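Take a look at the structures below.
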Structure I
Amino acid sequence: MKFAALVAALTGALFAGSAFAADTYDVDPTHAWVSFKINHAGWSNAHGIFKTVGGTISFDKEDIAKSSISLKLDANSIDTNFDQRDSDLKSPDFLNVEEFPDVTFTSTKIEKTGDKIAKVSGDLSLAGTVKAVTLDVTWNAESPLPWDAKTVKTGFSATGKFNGLDFGLKKLTDFGLGPDLALDIDIEAIKK
């Protein structure tokens, strides 16, 4: 009887350990950069950034495929270094921020492709349209803060690309933009 109880306790501990293998992190909004660039009529690339970023990351270092990420950007926080252009991009012709105040990305599949690199596929919700997008992600590092050993940070960099017309941004080409947008993402997140 005691042996059966011991086996049950050990089995429970093993399953509990694997169930909690992933660590949870909150995106640090003061150390999160989600920027994009888009061709501007062949003259150059126009750049922009979303200044308000949040989200959570579940990171299983032993089995990356069990990890997940959920990001939320305030669409109204778009900044392209020109107020009139920002106002245009917030309008119903583009992001339609009144009706769709958030841009979100929720991972659906993570595939490890190297020592610290992975392809993260997920659903991007932009201006009322949801489509699959894949990001190339690098895990940069994890360590405690130098001034606070109890606070642990992890950091990721990612790149990706999508066609704005696929998300209903039909006015892009009227303004000589894109239609492809290139993403450049850097995120630091604090372990819970």
Structure II
Amino acid sequence: MFIIAYLLGSIPSGSLISKYFYHQDLHKEGSGNTGTTNTFRVLGTKAGIVVLILDLLKGTLATLQPLIFHVTTINPLLIGLGAIIGHTFSIFDRFRGGKAVATSAGLLLAYNPSFFTVACIIFITLMFLSSMVSVASMGAAILLVIISFFYHDILLTIVAVGLTLFIIYRHRTNISRILHGDENLIPFGLIYWRKKKSSK
């Protein structure tokens, strides 16, 4: 199941859609990342939504495998991690990939829908406040570690800590841009609107 999860996660959604439908190479555009955020930035909303859904589904389907195969001797979280590894280090894309945020969300959706809902609310709120997907991703991950303690699920907390550290590591170039004040803004939220107003 872990191998299947890895292979599911390895399906390079962004790369495939950019190559076959838009005739572009995401590795050479924007941030060079093949995940949801760069797809939105380079290819637009329609492609971004499709990649977001596909990346979510990879995490969800992988995590649901124990339920699908009626296996009760292993925690689904451990299987879902395979999809996150695959998404980030895809065997089909020279071990390149996304930053694990959407696929991690898919894992949470399958494992604990209420926790997933909380994660979405935090992410959207932080994205509105900062106008930066990177800040929303890292900030939500950190806050979810704290919130996980209230679920009294030690494995969920351990996985949340591990994913948070991994997500922060994958965003290390974003952190550098944030500190230098030149991180990419999305056309939405308080910071974007403030900068747009001040530039007039």
Structure III
Amino acid sequence: MPLLEIEQKFSFTLANLALLTRNLGSPPFKTLADFRTQAFRDTYYDSHNQLSNAGLWLRKRHLLSDSSHPSTTSSASRAPQWEAKQSAPGSSFLRSTFSETKDRRAILALVRAHFPADPRRGLHNDFGLDAIADFETYRYAFLADGKFTVVLDKTSFGHQVGEVEVLAEDAEGAHAEIDTFCEMYRWFIDREGVKGKLTAYFERYGFPKDGA
């Protein structure tokens, strides 16, 4: 069975971020490891909201910098990476379960399934889709308690949000573990009033129209 990406979004404050970097919260994290930073530009694609209405999110990521690979200094130094994320039933923007693929032919098959009569869908024309969002993100990430990937994102339009992520086959069990983790470290992880990056982007710049 393929691994699923299980995510919980949360809010965080700069004051608590200072506590985190010294691991002085109450209680402190058991372990903190694999600290890294990234900067990347994401462009999201759709057509009349047909993919997003089906819980399918398609993006092209240009990696701008990566502390794990210091030689990556600009988007021109690495080819963009396509990714499709299909949300599972019952998934939400804030508490989500995704199956993912970065294989372009698999992505093409997913796109064509939603536009079976449209011959424009191809590998070399952005799958015949329209760009609906485009922004850069600076990411600070680490591994907490040996299992939970925590990412802290700040976008080029000023929005910030965190995520707790695990890869697992059992989505229900993974969400339960994330809930326990978030409750333990609620001094840092605030699950109230959270807003994802795309929601914040569309609220600022306008939501894509369904079209005819």
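For mean count of other Cβ atoms within 10 Å over residues 59-66, which structure out of I, II, III has the highest calculated value?
Working: I: 14.4; II: 23.2; III: 18.0.
The structure with the largest value is II.
For the read-out helix-only ellipticity at 222 nm (-39500 (n - 2.57) for each DSSP H run of 4 or more, over all residues; to 500), a value of -22000 was computed from one structure; give its label from I, II, III. Intermediate values should be presented prior to the final figure.
On the way: I: -4500; II: -22000; III: -6500.
Working through the options, I get structure II.
Figure out for me which of the structures I, II, III the number 31, 19, 17 belongs to, where semi-axes √(5λ) of the Cα gyration tensor in Å was derived from the coordinates.
Working: I: 39, 17, 15; II: 28, 21, 13; III: 31, 19, 17.
Here the read-out was taken from III.
Determine which structure produced the value -0.47, -0.67 for log10 I(q)/I(0) by the Debye sum over Cα atoms at q = 0.14, 0.17 Å⁻¹, for residues 43-122 alone, calculated from the coordinates; the candidates are I, II, III. Before the final figure, lay out each step's value.
Working: I: -0.62, -0.78; II: -0.47, -0.67; III: -0.57, -0.77.
Computing log10 I(q)/I(0) by the Debye sum over Cα atoms at q = 0.14, 0.17 Å⁻¹, for residues 43-122 alone on every structure in I, II, III gives -0.47, -0.67 only for II.
All of the numbers you see were taken from the coordinates with simple rules; none came from a lab. Only a predicted model underlies this, so the values are computations on that prediction, with no experimental measurement involved. Cβ atoms are built from the backbone, for glycine too; each structure is taken alone.
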